[in-house]
Structure formats: structure tokens, C-alpha cells
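Asks: Dropping the structures in below, format is C-alpha cells.
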Structure I
Amino acid sequence: MNKKKTIVDSEMLRHSASHILAAAVLEMFPDAKLGIGPAIEEGFYYDFLLPRTLIPEDLLLIEKKMKHLIKQNLKFEKYEEPIEEAETFLQKTKQDFKTELVAELKQEGEQKVSFYKMGNFVDLCRGPHLDSTNKIKAVKLTRVSGSYWRGDSERPQLQRIYGVAFASAEELKEWEERMQEAARRDHRELGKKLDLFSFHPEAPGAAFWHPRGKFIYDQLVNFMKAENEKRDYVEISTPIILSSELWKQSGHYENFQENMYFTKFEEREFAVKPMNCPGGCQLFAERIPSYRELPLRVAEFGIVHRLELSGVLHGLLRVREFRQDDAHIYCAPEQLEDEIVKIIEYTTDVYKTFGFGNYELFIATKPEKKAIGDDAVWQKATAALENAMRKLKLEWGVKEGEGAFYGPKIEFNVRDAIGRNWQLGTCQIDFNLPERFDLNYIAEDGEKHRPVMIHRAIIGSFERFLAVLLEHTAGELPNFLQPEVARVIPVAAEFLETSEKFTAELREKGMRVGIDKSNDSLSKKVRNGELMKIPYLLVVGEKEVKSKKVTVRERGKKEQETVTIEDFVKNFQ
């Protein structure tokens, strides 16, 4: 008789694991202050204020304590308390961060709050949780990072412990295999192996591009410029450093200041631009266009700088200096939805070109705290995004409170070859900056009217996109991005002269070809070419010299083929 398989809600399981983690940490550090412990896509985390910095060995001890708690089959029991009693309890147990959360709920008018009890451990939580701990069959703590309470650098710095939890040991094994594959695809390691880029302490968070990497980077930029031209975009360039008065006018000074670099000169304050949009508004305001010129699609491949904390920098994925394929569309209100539709179609076409056929769309709504403009304007902008999605018969999720400070946005999240989710492009609707910069166009009635501004990026950050693409392809980039499409390999020194002639002939035909002139053995030369992910290796030996042909070894194929240079070029094209 087959046993019925129990289905366990994975998010509930991960959230329950975070409580077990907190209980284990309190066993080890009784005076620990608890932050928050949510489930996240790839696992869970919990934030703690601890008496000392954790070391790797601590994770093993905490994980052991977690497994012990799980084996005890402890029940998760929910109960509610009047908010005043909850506040008193948390003050008594000296859980300052939880006390702060309850005080905010009290201010918002809440009468009761819920707790979850698990053995001797009690935590303020809305839930839900599993019935008992033994539903978790596998758990592993993965790493520790720094975090600030409530994400505010002025608040206490906490230690964030990450982990994963599963309903079976098999799922943990599958996860570990995925992580091994992810490590093999790590863009930082591929960047070294393929000689693309490097990072140096003299410029933290900014990449140094090597010749091969610079070629790939430029090819990505040129690709997007060509795609823009097909769709009637014009291109501009605005200064990198602009007066703080401009950033005050745009709202960035008030709402984005902590992420900006500032400098002073001749008693004036300036900022290095974190975004291109205010400079674009300045240019639009130079003249008042006619409605016949709208929509006006303006691209800027601008370099921007954002002040990211050292602890969150991560290769090309999280940097302080990056370039965006930024564009701002200025349109009449009645053109808005059609423009959003075109942006969605443009974005998904580009992603499919690079092999990202699996993607999800989200609408990010008005932030609770940092936002400009009234609710009516935000609702109007959000409705335009929703209507455009409906026109395309698309499904989308909602990210509450995660919009830009000036408007709601669509986020494009792609899935890579091993199932990871990456947020790349955005399409943001903005009724506020046109108002702040007094932007106008002459409508059909001869009067001035406000345009709507759409901020859009498809690649997003070129740095981030290249990191994702490297990991998605494991370094085997599309041929049009390859700095070296083919490499000619002479079997021995006596075949070098013919190899050089073949190389010159291929270059004359427009191919990016290298030649290995080293004294290495043939097997090592081939291996070096394979490690550099070169699509085609062209071997030249005695047989090839006599026949005036090359033996082609194509990446990923065992079969070899001996062809003329002309046939190789023809087949490649």
C-alpha cells in the first residue's frame, strides 16, 4: 500500500525554520536581541543583535541546536495578547526591536497582536507556521551578513543569519547540487578565467574592464543603440556632476540622498548623478514641442554612481558605478498605455534574444514613506500599467510599497538556466517630475499641457546584466558578444607561418580571430581555448597545410570537420 505524500507549504516551512533559528540562537546567546525573520525565495533569514561577531564555527553549532529542536517535534502554538500586555511582556524580556514594532502597531490603532510559542521560545509574529517542527526534514545555515535595523544606517547594525529548509533530505541534496552549479557559474570567477574584468580596493564597487570585457560591454551597448534606432529613439548625454539645487527640485535630495555622492566647490554643493532623469528633464525644458512630436523617446547611456554599503557590494551584481540603457519617453496622457505596451514588447523581445524566455512581471506600488505626489496621481499611473498588461493578456504580481519615489513601475524578473530569479528592467510612470520641472507641450488646442514621463530601462545596469548573462550561459556567450570567435592553433612551430596566413585571411573577412603562438603542446592549446570558451578552434597541422584547410573543433561538439577557410566563413555566417 502506497503512503500518501504530505504536501507542506514551502514558504510556511521556511518561516517556521526562521523561528527555530531564533530559538537556537537564544540558547547560545541568551541576551540576543531579535529583529525580524521572514521566509525569502531561496530560504529564510533572521536578524540579531549579538554580544559578539559570529564566526563560521558558530553556524555549525547553531545548526546542530536547530536539528535538536526539530527532532523534539515541538508544536507551534498561536495566541493573542492585548497590545498593552504584549508591550509589557516584550519590555520585560528586553526585546527592544520587538517592543518598537508593537509600539508602532499600537499607534496605528491595533488592539491585539499575535505570538507563536514553540517549546520555551516565544516570538511576536503574524504567522502562519507549521503544526510542529518535525515537518522540517532538512535544514542548513548558509552564511552571515551585516544588516541595519529597519534598513536604516543610523540604526543599530545587526547580524543576519541565512539558511535553507526543506520537507525532505532529497530537496536539500537537490539544492546543494544547484549551489555547486551556481558556484561553477559565478560571474566573478568567470570574469577572472575569461580575462574580462577585475576589482581593486582603490575603487570599491567599480569594475576595471580588461580588453576582452570592454569589447563585450561595448557590444551590449551597441546592440541596444541599434535596437533603439529601430524604434525611433534619439540619444542625448548629460553631465555626471550637477548642482544640488537640481536634485532638490527633482526630489532626489529629500528621498535618495543617502545613496548619493556629494562634493563642494566655490561654496556650491554638487552631486554625482545617481540617475539620468533630472538632466533629461533639463533638456526637454529647453523648448516646448508640439503634440505632433510626441511621443518623444529619449535615450541616455549614462554612467551613474550610487553609494552602496561595502557589505552589499557583490561583483558586477551590486556596484557603485554602472551604466544604464536609460530612456525617458515624454508623451501625451492619451498615448501612455500604448507606450507602455511597446516598452513591454520591446523588453521581452530583447530578453528572448539573450535566451531569457522565462520571466515574470510585477507592479511595484507607492512606497509608504518616501514618495512624492498625491494618491490620485499614483492610482492613475498604476491603473495605466495594469491596463497595458491587460491589453497584452499578461499576468503579473504586486510588490506593495516597492515603487520608485516618483511613481509606480513594472519590474521584469527573468529566470536563468538554473532557475534563479533576477530583476533586470523597469518601466516607471511619472506624473511628478514633469510637474516639478514645469515641462510642457503645445496640444492640438494650441495651449500648454503637461506630458507624462516614462522612465524605462531594458538591460538595466549593463554591469548587472552581463553578470546575469555570464552565469546564465556559464560563460558561453552568444557569438556576437565574443571578443574571439575563433582561434587558430598550429600543431607545431613549422605550421605557424600557414596559421598566420589563415588568421589574416579570416580577419580580412571580418571575423574576430586569435592565434596561439605558444610552445605548448596541442592538447594544452586546445584545453586553453576551451577554458576561454572560444566557440571555434581551428587546428592547423601537416594535413591542413597540404590541403589548405583547417580542422574545426566547435564548442560543445565532439565531431571535428576539416573545411576550407571560405566554407568555414560561409557556415559561420
Structure II
Amino acid sequence: MTELLSAPLNPAWAILAAGLLIALLPWHAARKAVMLIAPIVALGFWLKMNIFGSFGQMDLDTIGAGLTTFRFDGLSRIWGLIFIIAAFINALFALHERDRLTDTMSVLYGGAALAAVFAGDLITLFVFWEMTAFTSVFLIWRTGTAAARNAGIRYLLMHISSGVLLLAGAVLLHAQTGSWAFEHIGLEAGLAGWLILIGIGIKAAFPLLHTWLEDAYPKATITGAVVLSAFTTKMAIYALARGYAGTEILIYIGAIMTVFPVFFAVIENDLRRVLSFSINNQLGFMVVGIGIGTTLGVNGAAAHAFADVLFKGLLFMSMGAVLYRTGTAKASELGGLFRSMPITAFFCLIGAGSISAFPFLSAFVTKSLILAAAADEGHWIIWLVLVFASAGVLEHAGIKIPYFSFFAHDSGRRVKEAPWNMLVAMGIAAFLSIFIGVNHHWLYSLLPYAINYEPYTFDHIVGQMQLLLAAIFAFALLMRLGWYPSEKRMTILDVDWFWRKPGKALGRWFYAIIARLWAFAMRGLDQFFGGCSAVLATIMRPDGGLSRALPAGALAGFTAALLTLALLAVYMAS
């Protein structure tokens, strides 16, 4: 009985099987029921492994390649749980939709991300790594616009490149070590380590590799953006924590990630794009914690990833509800919606408070772990950067999102409240964000390493409130003086400007050069074959050279020469 209870059951298979079943089911109600039941079954598998299973790896070597297709340990446990919770919330949020393709791809996408988290080898990781790309792109394309189609192509190219780099690094690493195991890699692995890091960095939206996120997520469907916000980037953070904890360069990469999105988010008009920049910002905190590499740093990254799935999903859901009811997520076209959508506004404020790290909300007890890890290791400049970035988070995600959506100027829109299923999904995410903030020991018990940290100290509470109140005062003052950037109908480009503008011009110039060379080559070939045709026509026409009568002696000599060559060939062959 004990052996039966401890037998490995990968929770990902429940969700992946559900995705395949949903693709075949013709009934809308049955598809939605499967979408809701599958995460519950996966949670049962997770609970079984957490209670009865022994931590470590479960090797399922079915092809004789030494692959570890399922590993349940302290690191994969917490990511597995939040992905299962996210899959259920996403299914509930999409309950009103009648779209078989979106339902299928969103479930398969979540299942692939969950399977990647439980992968114990680089080949299994690669398979599900690429599966997340091919399934998630349909959540962008399903919008049906030309902009979404083009963004989806760019998104797919970036993520396929990520998988190619991951596989190339895995092959090189296997050549060095003789193992496919996905353990700590680090940059000491040489070229293999760098290739895998860059591959992961694309999905983690490292600086200069991040533009796919702000390009694609705002163009996804309403539910698609919510689903996308949960899995891809957090899966990449897990891979960093597994393979690159303590890699110092990540500290500085993460610090840059926390800061630069703040400036773009301030002037961005599309509120779903503001949230996409905010994803970059929050990922930076996690990357810093992983780069520090101490147990406190890695715990902080894991805890913050768990909380971020909830509060960022909550904010994307609230903006999705606004878009669903009003048809727009532009700050310049919204305002005053608290009169029509008071429950959505309330949940949005909880998400805004959570991401801003207000006391008794989730990020207060998770982000502080990363700040404490930076201070403990003497990274004071990095600590100051993170504090500045925390204030920036409050400004663009904690204030701008709810203020311009539900308050600010009255747009005059009077719409219905969000559908009941959207409200329930938002309510679950809001409840868990509060629950984690109040019962932080529950979350800490799920972390990869034992922890003895208390976030609710007098100094921490007072210091955080000073920071938050100062940021609120600065926002109010700038609004009062008219110095805060006004909402404008425009598209903000960052480093993708280089390939959208000069890059596109360079591509057109290169295409023109290739087209001219091709035309020149075709003209040359045409002239060559034309000349050959003319020569053949001259020889073979009725009065040509081949039609002339030859003397009998010449023909006899020609026949003798051919016979001699044939005899020589036979002799040489023997």
C-alpha cells in the first residue's frame, strides 16, 4: 500500500491529457468541465507526491537514454503548485468563451509548462520548452488582427530560437559530461553554459531579448493574455533557479530588468502593455535573487514567482474584464469605470496593492526576502536599485492601472459588471494574495530551503510604508502640477525600434540587392542557354553540320575508334 501511494504520478499528464480530450470533445459544456476538473486532478497528484512521495527524482527511462522525465523535489514542488492553481483560475476566467482552439491550446500550454518544471533532464525540458511556444502562439493569433498575426510570428521566432539554443547547449554539455541531467550548470560549463543561459534568457525576457513580451502579450485574446502572464516567464525563472543559482552576472542583469521598464510603463497608453512592462520589472527581482544564489535569495525568487502569478494574473484579469466590457484597454479612453464595475475595481486595487508590496498583501512577504538577501551579501548598490524599482512598481502598476481605468476623468462609459466567472476567478486570486500576505508561514513552508525569516518587523513595516507614501505623494504632486505624462494614442517602442525601423529598412535594402543579383543571374543564364540553343539549332537543322554526307572511309574510322574505346573499357574493368 505504501509503495502504491509513493508511486510517481506526474501532475502534468492530467492537464496534457485534458488538453487532448478538449480538442476532441464537440460539446462546449463538456470542454469547460474538463478544463476545470483537470487542475483538480493534477492537484490531487501533487498532494499525493507531497504527502506520500519521497523528495528526489523519479527516473522513468523508457528509451534507454537515461532521461529523468519526472522529478519532484523542493524546487519543482512550489512551481508545480502555483502552475496548477493558475491553470484552474485561467479555466474559470475563460468559462464564458466558446472557442475550442483557445480552450485546447491554453490547457496544453499550461500542461507543457508544468511538465517542463518537473523535467529532470535537458531533453525532456527541451521538448516541453518548445511545446509551450507552439501552443501559446495560438492565444496571440486567435485575436485575428494583422498586428496580432505579425506579433505572433515574431513571438514564435524568438521562442523557437530559445529552444534551439537550449538544445545546442544540452548537446555540448552531454558531450562534456556524458549526462543529460538538468542540474546546476553555471557558466563554468563554457560555451554550453552560455548557450543554455541565453536560451533561458529569451524566455525570461532578459534586456535586449525582452521585446517579444511587450509586443505579443497586449495583442493576445482577453483570456490569452491572462494565460500567457502565468507560465512562460515563470518557467524560465525556474530553469534559472535550477541551473544558474549563484551566477553573479544575473544580479546585474536582474537589476537592469527591474529599472528600465519603469520609464516605458509611465508613458505607455495601452494598460495591458503597461502590465507587460511590469512583468519585466518583477522578473528582475527574481533574477537578482537567483544571481545572489544564497538560500534566502533562491527562496525569495521562488516565493516572489508564486505571488507574481497571482497578483499579475489578477491585474491582467481586471484589465481583461475592462477590455471585454468596453472594447478598449487604452488609458486615454477609460476612466470612471468604478461606477459601472465596482467589484472589478476592488479586485484590481487588491492586485495593485499586492504588486506594490503593501503590508498584509503578498509581495510584502516575498519581495522582502530578495531585498534581505541583497543586504546580507553586501550588495548595497543593487539594494538601492531594487528599492527605486519598488517605488516605480507602485507608480505604474499600483497607481496608474487602477487610477486611469476606474477613476481619473470620467469617460462616460456605463457598462455591465464583468461576467460572474471572471469575478470568481479574480476573487480567488485576490483571496490568495491576501492569504499569503497574512499567513506568510504557509508559503514559506513550501520554499525549497528551510527558512527563518520574519517580514513583519517594525523597521520593515515603517520603511515600506514610508517608501509607498512617498511614491503616492510624488504621483499626486505630479498630477496636481500637470507634469505627469498625459495619456496619448501612440505606440511606444524600446530596443525593438532597431529592427522595426532601421532593421526593416536594412532588410528591404538587402532584399533589393538580392533581387537585382537574381535578375542579373537569370539574364546571364538566359543569354547562355540562348546561345547554346542557337549553336544546336545551327548544327542540327536540315542543312546543318550533322546533316552533311560524310565519306565512307571517315565513317569506318569513326566506328573503329568507338570499338577500340569499348574494348579498352572492358579490359580496364576486368
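Asks: Using volume of the Cα convex hull per residue in Å³ for the comparison, can you identify which of I, II gives the largest number?
Replies: Sorting by volume of the Cα convex hull per residue in Å³ in descending order puts II first.
Asks: Turning to a different aspect of this structure: A value of -11000 was computed for helix-only ellipticity at 222 nm (-39500 (n - 2.57) for each DSSP H run of 4 or more, over all residues; to 500); which of I, II is the source structure?
Replies: Considering all the candidates, the number was obtained from I.
Asks: Let me ask another. Assuming 1, 8, 16, 20, 20, 15, 10, 6, 3, 1, 0 is P(r) over Cα pairs in 5 Å bins from 0, in percent, for residues 196-427 alone as calculated from a single structure, say which of I, II it is.
Replies: Structure of origin is II.
Asks: Another question about this same structure. Of structures I, II, which gives 16.6 when mean count of other Cβ atoms within 10 Å over residues 84-91 is computed from the coordinates?
Replies: I
Asks: Given structures I, II, which gives the highest value for distance in nm of label points 7 Å out along Cα→Cβ at positions 12 and 476?
Replies: Structure II gives the largest value of distance in nm of label points 7 Å out along Cα→Cβ at positions 12 and 476 among I, II.
Asks: Something else about it: For distance in nm of label points 7 Å out along Cα→Cβ at positions 156 and 244, which structure out of I, II has the highest calculated value?
Replies: I
Asks: Comparing distance in nm of label points 7 Å out along Cα→Cβ at positions 332 and 372 across structures I, II, which is largest?
Replies: Result for distance in nm of label points 7 Å out along Cα→Cβ at positions 332 and 372 over I, II: largest is II.
Asks: With FRET efficiency 1/(1 + (r/R0)^6) of positions 188 and 284 (r between Cβ atoms, R0 = 41 Å, to 0.05) as the yardstick, tell me which of I, II scores highest.
Replies: Top value of FRET efficiency 1/(1 + (r/R0)^6) of positions 188 and 284 (r between Cβ atoms, R0 = 41 Å, to 0.05), among I, II, belongs to structure II.
Every read-out reported here was derived from the displayed coordinates using simple, explicitly stated rules and does not represent laboratory data. Please read these numbers as outputs of a predicted model, since none were measured by experiment. Cβ atoms are built from the backbone, for glycine too; each structure is taken alone.
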